[in-house]
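Scrolling down, you'll hit the structures one after another.
Taken together, the values in this text are just the output of simple stated rules run on the coordinates, not laboratory data. Just so it is clear, the structure is predicted and the values come from calculations on it, not from any experiment. Cβ atoms are built from the backbone, for glycine too; each structure is taken alone.
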Structure P
Amino acid sequence: MIKAVIFDFDGVILESTQVKIDAFREMFKGYPDQVDAIVDYHIDNGGISRFVKFRHIYKNMINEPLSELREQELGDMFTELSLQKVLTVPYVKGAQEFLESARGNYRCFVASGTPHDELDEVVSRRQMGGYFDGVYGSPETKYNIIQQILQQYELNKEEVVFVGDANSDRLAAREADVDFIFRVYEGERDTGHQWIVDDMRPLKSVIEKIEQARSMQS
């Protein structure tokens, strides 16, 4: 039986993915020849720390040195462009309802590429803390976060499912050997993955299907 659900945050709990895309475009608009490729890189690497992305962009896309001071300035700029908007975007459809119904049924956690302090601020200011047993952000990787949750809460990997909307989420789940539910967006289909949702409204039924599939295999 599934006892715990680990969620990515942007695009899984809150509809904040576009906010972060817009922030990247605004930050790098001074590089008109590269900005589209930079935004595409950000989208293709959803769920990864923004600081990892900054280093890649500077080294491989705009070919400029990146000092520690400039990296921190970029982080502050990104927060300034995105934080207030993240505080007001809606929940992904069905997410809040699932979290409310999960109390007493599932332990719920967040594993996000957002810096931990910023993630804590969003969860606190949106009064979401009561939904989660733990909230974890970067610089820890999602694989390490999953392992920490398994150990700290004495969970077996078969008792956990991870819900994400990026390939980095899927890879972390695969590396940790936990079941993965892929949130895809309108017009997208990932036919190579077994468990797919368009939003969080069918999440409980998909979890139940995973449990049924396991019982048939045993």
Structure Q
Amino acid sequence: MRAGAVAWFPVVGAVLGSVLGALWWGLGRLLPPLVAGALVLLADLAVTGLLHVDGLIDAADGLLPHLEVTRRLQVMAEPQAGAFGVATAVALLGLRLAALGSALPGSAFSGAILLGSIWMGSRSIMGLAVTHLRNVRDNGMASLLQGGSSVPSLLGLVVAAGALASWHLPEGPAVLGAEVAGAGAVYWLAHRRLGGYTGDVLGAAGLVGETVALVVAAAKW
């Protein structure tokens, strides 16, 4: 992995989310909404290799307890999962399942636009974090991404905003705003407690942002 890979973050997110969105609609024609949502959730976890969930668990174990900065980084590097990480992962995955299972998209196109835009937004925010925030580790996967341009990520957010606006108004812009706020809260906490971000923080912020966006999209407007 290298710095140029950041430019592809929004594209990867858009493709993955669009496929999941179409799958969501297709499964919903055969199965109850909750079962369809659960299968989409499992498909996302399988395709991403649980990479972001692993980051979420490590980030929660390091950021949420009262620890010194050096100890936080040590905890996040340990392979064991602690109570903070497990509880956070269970709660977040439960919220994602509830949001996906609460209602089905009206068409494959609608599902692809919604999830494609949300997943594109989360990867775009990750790209902006890599290019603008401080990486507190000298090694690790995140360190290999530094040095890229922020333009593709900014364009990704613009495209996601336009797509969500075409999906529904005023819900679409609210969904993206919620996603930015959710991911931003994770980066803010990491800045306060670590002085920057790590690869685990990137994954955690992506999942939190997507989950908040899904919850807002499922709201009864």
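Compare relative contact order in percent (Cα under 8 Å, 6 or more apart) across structures P, Q and report the one with the greatest value.
Q
Just checking, which of P, Q has the largest value of FRET efficiency 1/(1 + (r/R0)^6) of positions 9 and 193 (r between Cβ atoms, R0 = 25 Å, to 0.05)?
That would be structure P.
Quick check: 1.00 is what I get for FRET efficiency 1/(1 + (r/R0)^6) of positions 105 and 201 (r between Cβ atoms, R0 = 35 Å, to 0.05), calculated from one of P, Q. Which structure matches?
The read-out comes from structure P.
Here helix-only ellipticity at 222 nm (-39500 (n - 2.57) for each DSSP H run of 4 or more, over all residues; to 500) has been calculated and equals -25000, so which of P, Q was it run on?
Q
Of the structures P, Q, report the one carrying the highest value of distance in nm of label points 7 Å out along Cα→Cβ at positions 81 and 209.
Largest value of distance in nm of label points 7 Å out along Cα→Cβ at positions 81 and 209: P.
For distance in nm of label points 7 Å out along Cα→Cβ at positions 153 and 169, which of P, Q scores largest?
Q
Out of P, Q, which has the highest value for mean count of other Cβ atoms within 10 Å over residues 33-40?
That would be structure Q.
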